[in-house]
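Readers should treat all values here as calculations from the given coordinates under stated rules, not as data from a laboratory. As the structure is a computational prediction, the values presented were derived from the model and not from experiment. Cβ atoms are built from the backbone, for glycine too; each structure is taken alone.
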Structure I
Amino acid sequence: MGKVYVIGIGPGEPAYMCGRAKEAMEEADVIFGYTSYIRLLREYFPDKHYVDTPMRQEVKRCRLALEEAAAGRCAALVSSGDAGIYGMAGLLYEVLFERQQEGCCLDVTVEVVPGITAAQMAAALLGAPLMHDFCVISLSDLLTPWEQIEKRLSLAAQGDFVLCLYNTGSRGRPDYLKRAAAVLLAAREGSTPVGIVRNAGRPGQEVGLTQLSALPDVWTDMQSVVVIGNSATFIRDGKMITPRGYRL
């Protein structure tokens, strides 16, 4: 029986990769992934066979991994962060179920291996901003209409959730963070603490602090995570903290 590991590789550095992820990749005959993620792995697993595809070919990667497993081999399908959070796990299952509905009897098992998310890594670098209820929202409208993203931002702000924003800027979306900030400022004080982390856990890592009123003028890219505090979040000694509510 063939097998597909769907692996969250964390930020990409081996120090932040769980032991099970390393074991699964050592076991795999072929490792499939987005070109940038494969580039991170080649240095640490140089003897492996890799198949990489560019952005927007996620379905193709899933099909290739399943074909490899259907032939009785072991495939690894990798995502940065956690495979089940904006990763490949859900899509792999969808493609598998579609093949089964088409009458393909795939003798394949699937195991999802979790990893450290960008939100977790950014939070650790900033201090402890996710200590209370929080939401993770992607600003990418490739798969989600902007109107729906805007609604989620507004409701999360009204609910006083800490917000962790992914996909905050790109050449095709240069003003989305500015637009998101405008939505949030309708429900949050301009002095609300904000943390910005770029290349979390990777070479070129950058960590900065600001406030919500300044966010429209901040530059970010696809490697950036923006954490916006709730009404209780504070900054002290360069650390962003959201109290859980314990009595001191």
Structure II
Amino acid sequence: MRVRLQKLVADAGVASRRASERLIVAGRIAVNGTPVRQLGTQVDSEQDRVTCDGVPLRSRRKRYLAVHKPRGYLCACRDARQRSLVADLLPAEWRGLYPVGRLDYESEGLLFVTNDGEFCLRLTHPRYGVRKRYLAEVQGRVAPESLRLLLRGVSLDGELLRAADARLRSANHSRSEIELVLTEGRNREVRRLLASQGLKVTRLRRTQIGPIKLGELPVGKWRTLTEPEINSLLHQL
């Protein structure tokens, strides 16, 4: 069966589809002993010998987990500063799974981890518009005009950032809680949007990705996504 090289690398659990493409361009992936740098190269998954840094790649059983990421954990495979990683929350034999998208170090909530590069791509690429719901606690009272601007869109650093939905859940003079829905997953998008309105975030939690809710999953714990849940994520795209 012929498949694209980056898909085979991602399916082997080495990295996400995008990260696999970077490995190919860097010349770290070889097919039958020859480094291949051309994206889109077709390989025979049964006949060709594919390696990463000399190590043969083999298809792995695909795994899909939902994790309640705590504050103070990184969505990364390693960290030079030795900070806690999301992988530290998983059984040792699953340390090779990687995050689907990211939550920044200070944020918490629902995060998927997997070794399925196609699943990762379809949930993170902006063209699929997967809806992600967040609860943000901010200092002070939020003005109605600020919510309107979040929905209208804000131009920051050459990007148009915009919430698909934004509503005030509660407010007093010292704090407010805002629920936001985003579809593009740009870097630190929620925090940047709120900062554009002069709002300082004190807590940010992701509560839903597509149809999957965080629910009662305890902080720092994980669970396996069911087959109907996986299908619901993919079929909504």
Structure III
Amino acid sequence: MIRVAAVGDLHAGVDSRGLLRPGFERVAERADLLLLAGDLTRCGDPDEARVLTEELSDVGLPRIAVLGNHDYEAGREDEVRRILEQAGIQVLEGESTVLDAGGVRVGIAGSKGFGGGFTGACATDFGEPEMKAFVRHTKKLASHLEEALRELDGVDVKIALMHYAPVEATLGSEPLEIYPFLGSYLLAEAVDHGGAHLAIHGHAHRGAEKGVTPGGVPVRNVAQPVIRHAYYVYSFNGKSALAATA
């Protein structure tokens, strides 16, 4: 059995020092790795990223992350990524990594993802250059996520880690009007075609925890305002998600 701790939307600020650390004090006793589903900072300020790394410095677990829209706000996302990686937090964008968790090979493919909406009410790359650019950005990131998942063929468990939502079900009580800015069905297609066993995301603060892709892959929204805990732990036996604990 492997145990995956996951959380998104920590939104660390320069005033968060000493506030996040207590919630992660015992995570190494409960999990084999920690996944961070984007929006790690409030505004993408490198000083916010430094605070986050300080707060997670004693976790004692492999830490894998993707960035979220907040982490891009200051236009210094490359610097934010560098700070995280220098502190031992691996950041993925269209990339994958493989970890050994108690003899189980766990592969994680990650991408921020992007918006566009869901089947029956989605944007298309038609018309103005701005609309084309919006949708094509999602297509590119979804394609890279699928490729990263396919690279993991042969591992025991494959996890897709992203910030934006791949399905509507985990958007919960978010206003319908903003669904196109919360995720895209293209991400679910990447998850299904890439053969993932679990998809993790954040971003939708008023969402719901559980969903499933059209291909039957469990989806979990681990935005902290949704799970209302420092993290959730998902336990696997073989390739099936068995349970979640706070």
(request) Match the computed value 14.4 of mean count of other Cβ atoms within 10 Å over residues 43-50 to one of the structures I, II, III, and report its label. (result) II
(message) Say we calculate mean count of other Cβ atoms within 10 Å over residues 155-162 for every structure; which of I, II, III gives the highest result?
(response) III
